[in-house]
Structures are given as structure tokens and as C-alpha cells.
1. With FRET efficiency 1/(1 + (r/R0)^6) of positions 63 and 103 (r between Cβ atoms, R0 = 35 Å, to 0.05) as the yardstick, tell me which of 1, 2 scores highest.
2. Could you tell me which structure in 1, 2 was used to calculate Rg/Rh (Cα atoms, Kirkwood Rh) as 1.04?
3. Out of 1, 2, which one gives 3.1 for distance in nm of label points 7 Å out along Cα→Cβ at positions 7 and 23 as computed from the coordinates?
4. Among 1, 2, considering only relative contact order in percent (Cα under 8 Å, 6 or more apart), which has the greatest calculated value?
5. Taking distance in nm of label points 7 Å out along Cα→Cβ at positions 39 and 55 as the criterion, which structure among 1, 2 has the greatest value?
6. If helix-only ellipticity at 222 nm (-39500 (n - 2.57) for each DSSP H run of 4 or more, over all residues; to 500) computes to -12000, which of 1, 2 did it come from?
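Please treat every number below as a calculation from the coordinates, not as lab data. Every value quoted in this text rests on a predicted model; they were computed, and no experiment measured them. Cβ atoms are built from the backbone, for glycine too; each structure is taken alone.
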Structure 1
Amino acid sequence: MNQQHYKYLANFLGAYFHQDWHDEHATFEEVVRAFVAANPPQAVRLASDELRALNNDDDFRANPAQALIEIGCYFEPSYVGMTPPQWVAALSTALETAASEKKRGNGTGPEKGT
């Protein structure tokens, strides 16, 4: 897995889905909202683009759990009853939803006083 090819995604996953992510957030969706609230739209868009590209990566398809670890993600998709590919798809949807909510001014996070 080429971490440089997924620079923005690795930053997102490594910084927000680290080994203690569950001590800071109750759900992976909360993690996504925190990332979107704390980052400029361009960084969110680039991470989202790389997340979609990950689904088509041969290394990810061959061993998705290992690929996530190599990118720096310590979220275990089985924790929420999903396989790694299912979780990546759900993560992509959550990221797009949170970005859209932020753009409309409906997001939660520091800009809303939470």
C-alpha cells in the first residue's frame, strides 16, 4: 500500500482513527464530523477523493484490513458489524454527508460551539 498515494486519507485516518479514537468519540460518524469541522473544505475533498480511489486499489481489494493499517487506520470495521470494504463505503458516505452539512451551515463542531 503506497501511503504517499493516499496522503490526505492517511492524514485523516491516522490523525482521527488512531488507537484511542474510541476514547474521544462514540461512533465513527462522530469522528468524521470532527474531521470535517476542523479542516478546510479542500482537505476534506481530497481525503474523500482518496477514499473513493482506495476502493479501486488492488492492494486494498487483496487485503483490505492490512491496507487500512498500513495507511494508519486503527478502526476495526467488525466493531460496527461491517467488513473493511463496507466500512470504507460507509465512511465515504459519512464524509460526504458531513461536508455537505458543514457547507450548508448545519454541521456540528467547533464552529457551532460544541
Structure 2
Amino acid sequence: MIAKTISDAVQNRGLVCRTGGEEITVFFPGVGAEQAAKVCEEVRIAVEEVSVDTRDNDGKPVTIKITISAGVSTNLGPDDRVARESVQDVVSCADRGLYAAKENGRNCVSIDKG
């Protein structure tokens, strides 16, 4: 349900990949960090609007709200020249952005410019 919500929000603007148990990576080829962050904010809002109806341990109905935190990075430097050669470097920077988003209260998007 959440993966589909993310994929629907990204549309054809990026490539959505599951990269871990609860981690999803979206690649935006040829897109700068600011534009990628705008799409990630759209994704964050779309996920926030999802409700999951389930039952608690006692069998009582409950509704769960889901939120996401996102870290954004790019392979380009401030001068739009390639600053990071490897995908792993870009993903590591995005991961730092993710941790920053979590430290800032979660349910937000953070760009790592380092």
C-alpha cells in the first residue's frame, strides 16, 4: 500500500526502489536536489494521507497513520558540476539527510548538501 502510494506520487519523474526492510530509495536522473526535494515533499504528503485499518492485540479495530522522513542528495555540486562520482556516495549523503530529517522531528524532507 505504501510502496504504491510512493510510486504513484513519483509517477515517471523518478525510479522507485526498495533498498531495505523499511527503506525505499528514489533516483531522479538529471534532477537537482531542490527539485527532487519537491517531489519527495509530494510523496511525504501523499503517504501522510494514507490510513491503515487493522486490529490491535485484543482484536479491536484501530486506524494507523503513517508518515515518512526523507533525505535528499545529488551528484552535482553547487556549480552544477559532478561532485560525487559514485552512486554509493550520493546514497550516503541522502542517508545523512534522512538522519537529519529524523532529528528534526520526523515526517519531513531534508537535503544533505555536504
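1. On the way: 1: 0.50; 2: 0.80.
Max of FRET efficiency 1/(1 + (r/R0)^6) of positions 63 and 103 (r between Cβ atoms, R0 = 35 Å, to 0.05): 2.
2. Details: 1: 0.95; 2: 1.04.
Going through each structure in turn, the value belongs to 2.
3. Working: 1: 3.1; 2: 2.1.
Among 1, 2, the structure yielding 3.1 for distance in nm of label points 7 Å out along Cα→Cβ at positions 7 and 23 is 1.
4. Working: 1: 39; 2: 22.
If we compare relative contact order in percent (Cα under 8 Å, 6 or more apart) over 1, 2, the biggest value is for 1.
5. Values: 1: 1.8; 2: 4.1.
Once distance in nm of label points 7 Å out along Cα→Cβ at positions 39 and 55 is worked out for each structure, 2 has the highest.
6. On the way: 1: -19000; 2: -12000.
Derived from 2, not from the others.
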